[in-house]
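Colleague: Right after this note come the structures.
Every read-out reported here was derived from the displayed coordinates using simple, explicitly stated rules and does not represent laboratory data. Here the structure is a predicted model, which is why all the values come from computation and not from measurement. Cβ atoms are built from the backbone, for glycine too; each structure is taken alone.
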Structure 1
Amino acid sequence: MNEVVTMTFFQKYEERAQAELFDQMDFAKQLGLYPYFMELSSEQGPIVKFGDRETIMFGSNNYLSMTTNPKVKEAACNAIEEYGTGSTGSRLLNGTMDIHTRLENRLAEFIGTESAVIFSTGMQANLGTLSCFLRKGDWVVSDEQNHASIIDGIRLSSLDKKNKIIYKHNDMDSLEKSLKKIPKGEYALIVTDGIFSMEGDIAKLDEITELAETYGAGVYVDDAHAVGVLGPNGRGTAAHFGVQDKVDIVMGTFSKSFASIGGYIAASESVCKWVKHRARSMIFSASSPPSAVATVLAVLDIIEKDDSHRQKLWANAKRLKKGYLDAGFDIGHSASPIIPLLICDEMKTFQMFKDLLAETPRSVYTNPVRTPATPVGRELLRTSCQSSFDFETIDEAVEIITKHAKNLDII
């Protein structure tokens, strides 16, 4: 006879969740330090509101401050009037509108590729493209600090486990050693972020593409945090290094500089055609709503003609970085508007976040980052700039952050 079942599936799940996560999070809540799922009550500008409290927003990816640009907002509203609020179907079937195709053509022209494909989210772009592009017998060589969507996209592919190589972060010797492990006649794809999302350092794409040429590898760059930020008029990491013709696939998102939601890849026509007909995250998802697509088109209209927003962003990043260094913070190897404050202690990171958010009359919002987004022992507060900050606001925030860091013996 079968043994009597003593526990249901969900009872077992709750037991496992309690042991692996809930105890830790509940402990943080009991201490008043739980920092996630905070509710904003305003648009994502340089100053936001939590309830009725003014807060300096140092935790946003709104690099070019386009979410509040009047022309961008008008374009989104006009798209709703013309196309309605949603597509109600996948791109493959009834969800492709002329506005989707127009954006793909504009993106290919902007990035400098033959073609482009848009997805409903950036996560779906990496999941869908990597999982359908990498096949059994191929190899992938991936930076150890690549975004989770890259890691998951590779896991979903049909690659053999032995054909997945992780190289040390931004370490070209490690990358070359990894490429040397691949048997002659077999094919590899090097995958890297352009700007790394947690610590703000930039991939050495000039050296990566040289190694790719030497070893016959392809190059895939996740430019989610780089498009709009790096290169002439924000054309991305490849343009920043002048190696556009040496990168095979550029992936990006619309939720940062493009002030919307969605993702894309830009590549050759044959790659894009393959992805359109094979990427499950595209085929089985509804297409991006027209207002989101129109938002990206409006941002492209602005930044192609006017680079001043990006230049102001970099001036603000320089000011913020100097403020942190003068105060004695460890900001790692940041070379972008993403500037981490390395705290290397989880509860101190949470405490610092809460202290900054409790400051009066104006508080400061940051991103507390723990594993799995950063290795255990390298916890940090992720801060980032927007083009619409003024120097006075940046200096005010640095002063507040410095005060609380000293109270916690962080600096």
Structure 2
Amino acid sequence: MNIHEYQAKSLLRSYGAPVSDGRPVFKAEEAKTAAGELDGPLWVVKAQIHAGGRGKGSFKESDAGEKGGVRLAKSVEEAAEEAKRMLGRTLVTHQTGPEGKQVNRIYIEEGSDIETELYLALLVDRVTSRVSFVCSTEGGMDIEEVAASAPEKILSFSVDPATGYQPFHGRRIAFALGLEGKQVKECVSLMGILYKAFIERDMEMLEINPLIVTDKGSLKVLDAKLGFDSNALYRQQDVASLRDETEEDPKELQASKYDLNYIALDGEIGCMVNGAGLAMATMDIIKLYGAEPANFLDVGGGATKEKVTEAFKIITSDKNVKGILVNIFGGIMRCDVIAEGVIAAVKEVGLEVPLVVRLEGTNVEKGKEIIASSGLNVIAADSLSDGAEKIVKAVKG
């Protein structure tokens, strides 16, 4: 789960991290009051969406030369006016895709005099099963660009959970970033703050880009992006309350309410599978036969008829879906339960695209009998390759 920049800064501020003072704005009429509560002479007005590259982004139907989603203002009135211009409009960045995201929140904060821009992140390293620090002197850039053009400028190392964060970790980062004097001490302290917040709040990612050295020589968190482990939200209720559902794919949001593992993709063949590994194999074989999967959907090993029905509804709600492949290998999951769920869903929402069903495993004969006697136009498949070949042929003619 991701949160907005202003929420991330508020959380980091509660741990003692140095961040600028700012105010969120939800309605245009609130903008002037919010800006007026901050000291000038410079105000920064930022669109709040779950995507990077806001400053380089552009609004749909914008005027030629119009500024992006991060703007500078030199008065309270100008800051309020810039906020009003952005609210309710659709911002397109390299991370949103061409459809963009609607700006429903604005963050106005005090401006900062920047001497140096740096990059810092904490991530869960799945190779070492540890928390890793990543830092670079190339702040303000996409870290992917730095990795491609100048990988030697990136330092990455993991922290042993047996010891946790130690001051020498902070000093290692400080020296890599070229910090001097009091900045080294500030870096050691800040890294400890960030590591503590990362662990205590069950984060998956903490990215600060840029981390700046101000004109007074102090470190400050100028931007912050936080991502949390959704599986741990049950013990992070205050974090869960920050969730902005308008930023999430409606289909993925609906799937989460039924404990379905669903990720929307750009293809034309919807997939309903039990088990993550089988789901990945199903997507691969669809591509092998010349088509693209429209989603990753794992209904899990203990899916009920109701969950299967809801999964089918979610797939059919995607307008890009031109065909559906149900691929079930029943171990814990019974094939007859899947069959009943598919039939119930088809009867409830209708079937306007080809449907191929491949069942194997527990109660497979009973499942096939339910499908065959349903009277519905369902194409049966005997194997994974057979199912993929049939659905691609049905979709592509």
Structure 3
Amino acid sequence: MINTGKLNIQDYNYPLPDERIAKYPVEQRDLSKLLVRNDQGINKDSFKNIHKYLPQNSILIFNETKVIQARILMQKETGAKIEIFCLEPHSPTTEIPSALQLCNSVVWKCFIGNAKKWKTGKLFMDARNADTPFILYAEKVGAVENAHLVELSWDPPQITFAEVLEYVGLVPLPPYLAREAVDDDKENYQTIYAQYEGSVAAPTAGLHFTDQVFENLKKKNITFDFLSLHVGAGTFVPVSTEDVAQHIMHTEKVIIKRESIQQLLNKEYEELVAVGTTTIRTLESLYWFGVKIIVDKTDDFQIRQWDPYQPVYNCRISVQNSMQAILNLMDKQEISTLSGATQLMIIPGYSFKIVNTIITNFHQPKSTLLLLIAAYLGDSWKAIYDYALANDFRFLSYGDSCLLFRVDK
């Protein structure tokens, strides 16, 4: 824990009526509202016009993670319904892509709904993979942190776990939507550019993008780059401690290509625009990894919650030197893709190193996501959220979007 100046989470609260939470998306993604905050103040438009506000030769960086159908509903012989929410693989591998390709069985770290009704024993359910019936079994085999370890197995064993989830899994909608997933959520709760399976929550800032929006951006010579942060369920956990410094941040896996790091080193763009808080955390974590390579001589990409706030790492290392240190390490290891994990918590007082401009949705009161936005905007976050509430913007995952430029706080 560090001294954050006793940031009180109550200062990052605001009234959010339930009717302002978007329970479903708009019919056409890019017809959602767009709030624009720049040096001219706060204005509103439609997301389809976002290209009008971005300078030529900008670069947009997206999180191309793909949401898996991580919720499995099973039933005991007594009739009690048990929900198994798959968070991340535990064994025989902790790598999500590898775990999804496993056959026969796998152990995942899971949240369990109605856990008091499932003390012991093996659950099973009849399912169907295309035209082939199969049986899915679930058994608790341990506990880790605040979750359970569940062994999932199936018969016949030759299908992959990815196929199992495809046929029995449900879209892991955020709990604040307070509704069951429907078929349309399989498409709606996924960005159109999603590539790599591994998230249990969508990087929702990207949900507004359509092919037409991309075309309009290309006409302004705006380019795109992609990285991955596999979003965990911890993104929905509110800060429940009065002192922000006492909150324990969740850890998420990140994957970045060499070409992306090279681009940050060369800085051949007018404006760097991060699409979503997950992209922001990935880019900023990348900077701190370069710093830790230089300071600690480490080759382990693990960013802890409070690393950026430690004096030892605040030694005025430039973005270019940080990126070069990472590229040198990748050359030494002969790798073209960098993988790591970040627990980075961005709070007011944080100094942004890479990100200039942000596209994001409107976030929950007292959440780590709102703290990140407050770190970027300063106290003006309140005026922006007041404006959104007064102008009928829709909030949270399926809600509207905002484009935030760096201006004097």
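Colleague: Using the calculated result 22.8 for mean projected area of the Cα convex hull in nm², pick out the matching structure from 1, 2, 3.
Modeller: The structure behind it is 2.
Colleague: Matching task: -10500 is the computed value of helix-only ellipticity at 222 nm (-39500 (n - 2.57) for each DSSP H run of 4 or more, over all residues; to 500). Pick the structure from 1, 2, 3.
Modeller: The correct label is 2.
Colleague: For mean count of other Cβ atoms within 10 Å over residues 251-258, which structure out of 1, 2, 3 has the highest calculated value? Don't skip to the end; give the middle numbers.
Modeller: Values: 1: 26.9; 2: 16.6; 3: 20.4.
Ranking 1, 2, 3 on mean count of other Cβ atoms within 10 Å over residues 251-258, first place is 1.
Colleague: Here mean projected area of the Cα convex hull in nm², for residues 123-178 alone was calculated and came to 5.2; which of the structures 1, 2, 3 was it taken from? All intermediate terms of the calculation are to be shown ahead of the outcome.
Modeller: On the way: 1: 3.6; 2: 4.2; 3: 5.2.
Answer by label: 3.
Colleague: Now for a different question. Out of 1, 2, 3, choose the structure whose coordinates give percent of Cα pairs over 18 Å apart, for residues 11-154 alone equal to 78 when calculated.
Modeller: 1
Colleague: Thinking of 1, 2, 3, which structure, once mean count of other Cβ atoms within 10 Å over residues 75-82 is computed, gives back 15.1?
Modeller: The structure behind it is 1.
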